[in-house]
Structure 1
Amino acid sequence: MSQLSRRQFCHDAALPVIASGIVALTQTDTQAAPSERIRVGVIGAGGRALSLIDTFAANPTAEIVAIADLDENRLPLGLKRAEAAQGKLPRAESDFRRLIDDRTLDAIVVGIPDHWHAIPTILACQAGKDVYVEKPDSHNIVEGQRMVAAAGKYRRVVQMGSQHRSTQRLQSAIDFVATGALGRCIVAKAWESTRQGPIGYPADAPVPAGVDYDMWLGPAPLRPFNINRFHGRWRWFHDYGTGDLGNDGVHRLDMAVALLNAACRAQHEPEIRFPNTIFATGGKMYFDDAQEFPDTMQVSYEFHSANPRHTKLLTYEMRIWAPYPYLGQGEGAAIFGDRGYLIIGNQSWAAFHPNGEKITEQTGDSHERPHVQNFLDCIKSRKTPACDLATIGHPASVLCHAGNLSARLGRSLRFDATTETYIDDAQANQQRGRTEYRRPWVLPEVS
């Protein structure tokens, strides 16, 4: 499969752009003058992108200069919300490549579907822009590797949008575990137990007016338009999304890993990053609808160590049909030690003695404001962001990709952390990335 250079890709005017949002940033102070603000371009004007538009536009150190979306029905709302928050109307674009080529932008915000995370991120890095990209980092492992390579080669700040990493809620939980108060910790768990509804089997339909559907499909195979495969519901289909494991599970898994690593530091043990073995079971066991990803799932991850006593286990459970929480949290993570355990959700965490008595607790929200601020601060300082793509965001995403693949293949997988390939498994390695990218949207090379 041939590759496109950034210039070829960005100047291929024959094809329009993707529906998405970009944000560019200029280095600035907390109450910066307009000329000193971080200039942001946002790709996307709906879903997560719309929330990010609100947050970046309200930040006094940033200015959203342009918003790109391939759906002209969505773009006006994003523009209006940005103008209301920052007092200035951003430029409207239908093609995100115009944001990539805009030399006045400092940063790009990628708030579009998973299958469109890698290409704009890599192109932005090649254009000298820093990037805030939504979670998971990519549609597959190969794309994530290429994104990490681009961030490293071009020395870019790339923050993945797992906003929990910047919250005081998670940081205080990490600090507590790091004291060693839970004793020796070996096991952690993450879960989704919040009911979601079925999506049915709607028929294919004409493309809505004002939508560049060919651009929306991008690198994915050409298929008839279907409302189920479009805004909001695309995440349930292999061509575009990563299921609920990649959508919500990436947060819970990352929180669990953060807590396990805090315990490793307290215990003077090597921290974990990539799993060595992955085994998932699950499938479509509850909903009768068009979803292609499991609605019920259990995944076991094992992180080996040279010292077998330093091995760590992480489990993930998905029950997106359950109308009740698990361990008091609809979505959460927990870590278990020999002197106690800790449970964290989206609004609080609490630690418990072995007898169930509460040791301490903290509350806090999950809003992205501090995560966006951390990104903007790192653009100025060039420090590593809270959810750095290479060290945190991509490893968390690999957990999702590997779990989904194990469930799809119906067997255990062994993972080589150095090459990010599956050991002695040609079939699994064929599915580490797309077998074909629909031209001209091929994955840019990073040489």
Structure 2
Amino acid sequence: MPFRFLTAGESHGPGLGAILEGLPAGIPVSADAIARDLARRQRGYGRGARMHIEQDRAEILGGVRHGRTLGSPVLLAVRNRDWENWTRVMQVEALSEAEAAELAALAEAGNRRATPVTRVRPGHADLAGALKYGTTDVRDVLERASARETTMRVAAGAVCRPFLAALGIDVWSFTAEIGGVAMDPARATRTREEAEASPLRCPDPEGEDAMIARIDEARSRGDTVGGIFEVVARGVPVGLGSHVHWDRRLDARMAGAVCSIQSVKGVEFGLGFEQTRRFGSEVHDVVTGIGIEAPGDAQSGAEDRAGPEAQVRRWLHSTNRAGGLTGGITNGEPLVVRGAVKPISTLARPLPSADLRTGLPVETAHYERSDISVVPAAGVIAEAMVLLVLADAVLEKFGGDSLDEVRDNMRRYLERTVADAPLGDAIAGADA
């Protein structure tokens, strides 16, 4: 069965759900572990009031018994605490005449929740979505287009994290730039744990201070700022993906997954667009042959990206400018992907717009609660998408109905890639 996942639910509905199908049996899963990633998604300097309302925790409703996956679909649910304030506006059942009259009266009295949204917001899916689905109330669009949906992507990715960890694959992200203020790799002195505890999840303390000042500037202007996150996956085996068709290339699949995140408008791997400014001799990674990689040797774009501590014999490159992908296939180096996050579209001082029902200009677009910057959270969501794509690619390459079977298939494959240099002990060492 191919691996796949789906999410469901609206931003202010009763809750959100996700289903993962195709995961092997035996993966350790716990609600507490999922909650850690959900909490990381909610943190970050510049987040809005919604993050103070919701304290997300996923319920595991299927596919897990005694802390291990069963090989059947995994069903997850997260309740929206803010639902109690939206029960009539987001009611699932058809409104009775009395309920419709109640809602209309609330709107007439100035209740913002009850008022149909018709002043479309620049930068959002409002206009295009309303025209596509034939609605005159943008609420029908914005509830699902909202980044609240990514709660379930993070929960689904958190289920895949221990699966990949058991194979020696570790995925982590950090904030690289906000509002044109970039971190300096030479000043990236924080460990992974220290960066996680910082306001913007940034390894460069000095750079982070300047980023925070940029967010404060945007806040004072009633504005928003975007930025860049970087995701690094270490321990990824050579051979995931394929060069034979466009839709099997792992860089294409990964780029689509990361670019599907709300507000992400660009994706690059390794040097990315910088490659266009260099000669080929300054771009391509020299293959140095089979060697021993000690922990921390591989180039990842930042210091201290934790992974398995075992030494591994494998094919090595002198650099990792390609970001771990060549010809649509992983080459054994760390996978390095960056995403460009545009400034959040909802502004405290809304831009001019037009009314969906009249087609006439209006002085200001609709406004709801908004963040100033979401780059640290976007990085966590991108981690989840990388985890999900890698889980799919691993199962595609190695197959198996149980974790032990997948691990054994991967071990034997890696042994063949280095001929007389068995890697059994190194892969087994990743279990802990």
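List of remarks:
- Comparing FRET efficiency 1/(1 + (r/R0)^6) of positions 113 and 217 (r between Cβ atoms, R0 = 25 Å, to 0.05) across structures 1, 2, the highest figure comes from 1.
- Of the structures 1, 2, the one that 34, 26, 21 was derived from, the read-out being semi-axes √(5λ) of the Cα gyration tensor in Å: 1
- Each of structures 1, 2 was scored by distance in nm of label points 7 Å out along Cα→Cβ at positions 81 and 169; the highest score is held by 2.
- At a computed 0.45 (FRET efficiency 1/(1 + (r/R0)^6) of positions 105 and 345 (r between Cβ atoms, R0 = 30 Å, to 0.05)), which of 1, 2: 2
- Among 1, 2, structure where P(r) over Cα pairs in 5 Å bins from 0, in percent, for residues 97-312 alone as derived comes to 1, 6, 12, 14, 15, 16, 14, 10, 6, 3, 1, 0, 0: 1
Any read-out appearing in this document is the output of simple, stated calculations on the displayed coordinates, not a laboratory observation. It should be emphasised that the depicted structure is a prediction, and the values quoted were computed from it without experimental measurement. Cβ atoms are built from the backbone, for glycine too; each structure is taken alone.
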